[in-house]
Structure 1
């Protein structure tokens, strides 16, 4: 299998700077060639000395119609690289990208200019979502003037790809983000009551900062999900969420221990009061948030049944 690194992002987002920095790092050096496929030409160019030093050959793929497995295989045979880096064009829908069958994506990273993110998120959300969806890491750079918006930015991308690592950078380097004060609920309350917005934010925030909620008591309205082959005495209370557009929905919920699970009906609405812990759970394939219900009461559906992150 041929290792491939995909770097996504819109024009002038900083992809070239990121790839140049990476090529110059000792940990990224290899004995063989690197093939760098450019799917667009930005203002910044690659330093010829760096390319020579890192044994990197550059090929330009100008048209989306030319980004085909046949064309890519042809370029690979021409240079015989040990690995391939793709600087992908943000205006090409990544969902349509096809690679040769033996090319294996080792890592996909999306680079976002923090100062222009709202514009792209508003006007090109579907293209942005396709880039984010498969990325292991999302890097927001140039965040000097938008530090007060970073909490919202993170929730926007986490709604599309909850597992991605999100990194913020300003002119001084990486930003240590502490957003507890921006949460729409008070962590000091005896019972943290989550409304529509609060539930979605809690769900996403608990993935990165579970320590904030361990031992806390939560109350929220949710729908019952009883997955097949789930352990006896457990169910998943959760909410449907629109993560990008009307066609892009996800069910957000964590495993919940409740002695009366057998009496619950699939998809019925309940009010859950529960405490939060961190435990190993087989369906997580590791540790994660597990709720322990204090009470589960049948209730009516909320006015807005679907949470929206758009």
Structure 2
């Protein structure tokens, strides 16, 4: 059974002898050129044979064509940092222009994904990493976004419409290049950042526009709800096949989420501590605990977010072994 068949069986409630497994990480500096990103992605998948390939462009790719400048500063999880925002003044939102998603930084992300898809020949779902429009707006402007949505809501809605249109076209390009769907990451669906009303107006409305635009073209979409104290109940109704969040760090647990979301749950691993510390018994325990919480089998063993770059091969092997995917 190939990986697509395993994913489809899990989604249709057919029993699997072992749970799905997918782990992902950034490839700092190598994610700055298509050739190196393709090579690292293929090496990662060929080494571990995961059930899903989460394509891993840098976390800032979506704002660079709008003038943001980023740098890698030895982040433990391999992310780049925006060192100069593309939006620096309130009036800059009114100057935001549509982008050609098939050129520039945006364009080569999907060109690289297409090269990976060609090599893997449809054996495994490839998900392009896509950030929600409001998440992109924050990356583009920094934390001034919170004042801007409160002081100039109409201006922000116009800007978010432009970002949403670009995001939709980027998603469609990814699927045309061979992606099975998208890994849709929202980093602002948190009570620590917004009120429910603010997220409904500036987050959810545009998220749904993106997700609904690709429903007929995509086969498998995963939502990633980033951060702590998330608005899980608000976003678990999104039209996606799977949800991933920091289930080891914030509510809900996998068992609680199963009562709210009928699709595939992706989680179980504490990537910040257990996977880095390399305690093999603790890793085994987290995998087994995740399986116990999802007796219906609609589970993908996964980290709550990206693995730190220091994660050892022995930790990854321990996950696969506990999931019945690697023999001693």
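Only the coordinates and a few stated rules stand behind these numbers; no lab work does. Please read these numbers as outputs of a predicted model, since none were measured by experiment. Cβ atoms are built from the backbone, for glycine too; each structure is taken alone.
A value of 4, 13, 20, 20, 22, 14, 6, 0 was derived for P(r) over Cα pairs in 5 Å bins from 0, in percent, for residues 239-286 alone; which structure in 1, 2 was it taken from? Let's see the in-between values first.
On the way: 1: 4, 13, 20, 20, 22, 14, 6, 0; 2: 5, 22, 26, 20, 14, 9, 4, 0.
This value belongs to structure 1.
From 1, 2, which structure was distance in nm of label points 7 Å out along Cα→Cβ at positions 31 and 47 = 2.7 calculated on?
1
Can you tell which of 1, 2 yields 23.2 when mean count of other Cβ atoms within 10 Å over residues 55-62 is derived from it?
2
Between 1, 2, which one scores greatest on Rg/Rh (Cα atoms, Kirkwood Rh)?
1
Out of 1, 2, choose the structure whose coordinates give helix-only ellipticity at 222 nm (-39500 (n - 2.57) for each DSSP H run of 4 or more, over all residues; to 500) equal to -12000 when calculated.
2
Ranked by relative contact order in percent (Cα under 8 Å, 6 or more apart), which of 1, 2 sits at the highest value? Mind dumping the intermediate values first?
Values: 1: 14; 2: 19.
The maximum falls on structure 2.
Among 1, 2, considering only Cα Rg over 2.2 N^0.38 Å, for residues 167-222 alone, which has the greatest calculated value?
Once Cα Rg over 2.2 N^0.38 Å, for residues 167-222 alone is tallied for 1, 2, the winner is 1.
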